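Undergrad: Below, each structure is written out as structure tokens.
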Structure P
Amino acid sequence: MNNWPHSPAHRLEESGAYMVTAATYQKARLFADASRLDFFLGQLFELSHHYKWDLQAWAILPNHYHFVALSPAEPSNLQRLIGHLHTLTAREVNRIDSKPGRRVWYQYWDSNITFERSFFARLKYVHFNAVHHGLVKKAVDYKWCSAGWFETKADRAFYKRITSLNIDSVKAPDDF
């Protein structure tokens, strides 16, 4: 299969775990306040449920987001989920800023995670993304990521296993 040279390929043939990353256009910090982040996170929760994607980790930052989710049996609806999410969130920030039609989202990247170690490393990467970007010193202090949820809900042994992983080799678009 040939890739279109100007956008990431979206190969959604296999069900399983996926990591998704998306960025705002020109890395603009359009989600820089609590109400916008709350709105975005609410939409992500609602739409992932609607499209039957089971969120495992998420991090919503002012100019990009990441999530790891388990797909439904037919993962091709990820494109509809992302399109729907981007449409609703773009409309809302443009309404708030009185800038109808402004381009909000640039593009998104997805990858099917096929190895257990890769899945675990990406869970940690997403849970701790706010720390990576210097927004907080402890991931659990960032309201718009899954670190606090993971700390309270995960089995203790699994939590320790994930948080002890070295994630220096995780490759994800994240130069925001």
Structure Q
Amino acid sequence: MAYQQQRRESGEPYVSHVVEVCRVLLELFEGRLDTTLACAALLHDAVEDHAADLAPDGTRTAALAALAEEFGPRVAGLVAAVTNPEYAPDRDTHEQYREHVAESLRGDPWARVIKASDFTDNGVGLIHTTGPRLHRLAGKYAPLVPVLQELIALPDTPLGTPARQRILTQLGQAADRFAAILPAGG
């Protein structure tokens, strides 16, 4: 199991994060979550964090191919859409992250919902973070809030009105928390 030894900053097993993302989706879809979306939610970080465990050559391309073979092309496509790219070393990684999220999720409404659930759990997890890492992560996530708000508000996002409003409210609350953490103008 890829996440067997991995821990979050809070000390809890990392696998609790991927299970929480799936749980949030189950709640958003009022218990009617299809198995493909649930599987993609559970695997959403697998390629990013454990490509070498998924494919002999350890590349993300091979890891996604292995997921496609094992779980189907739709699962692999959803995982690919939410997997962070390998960043160019000569550019700001946070800027590249925002660009990737905007580009990859604009064309994949289902991946938007996975990413919003992932973002929500990661944002909540900041309460267990201190020191410079707290400011670094808040600086990474804060500028992503308006991007996700815009994407979730798109009419093709597969959410009912109450679920969409819930996510938009949570994103607004996240923006307030990040603003409290970051220095003025940061």
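Undergrad: Here FRET efficiency 1/(1 + (r/R0)^6) of positions 59 and 107 (r between Cβ atoms, R0 = 25 Å, to 0.05) has been calculated and equals 0.60, so which of P, Q was it run on? Mind dumping the intermediate values first?
TA: Working: P: 0.90; Q: 0.60.
Source structure: Q.
Undergrad: For helix-only ellipticity at 222 nm (-39500 (n - 2.57) for each DSSP H run of 4 or more, over all residues; to 500), the calculated result is -11500, so let me know which of P, Q that is.
TA: Details: P: -11500; Q: -21000.
Computed on structure P.
Undergrad: Once distance in nm of label points 7 Å out along Cα→Cβ at positions 75 and 115 is calculated for every structure in P, Q, which label goes with the largest value? Working shown, then result.
TA: Working: P: 1.6; Q: 2.2.
Max of distance in nm of label points 7 Å out along Cα→Cβ at positions 75 and 115: Q.
Undergrad: While we're looking at this one, here's another question. Computing relative contact order in percent (Cα under 8 Å, 6 or more apart) gives 28 for which of P, Q?
TA: Values: P: 28; Q: 19.
That value comes from structure P.
Each reported figure results from applying straightforward, stated rules to the coordinates on display, with no laboratory input. Please read all numbers here as calculations on a predicted model, not as lab measurements. Cβ atoms are built from the backbone, for glycine too; each structure is taken alone.
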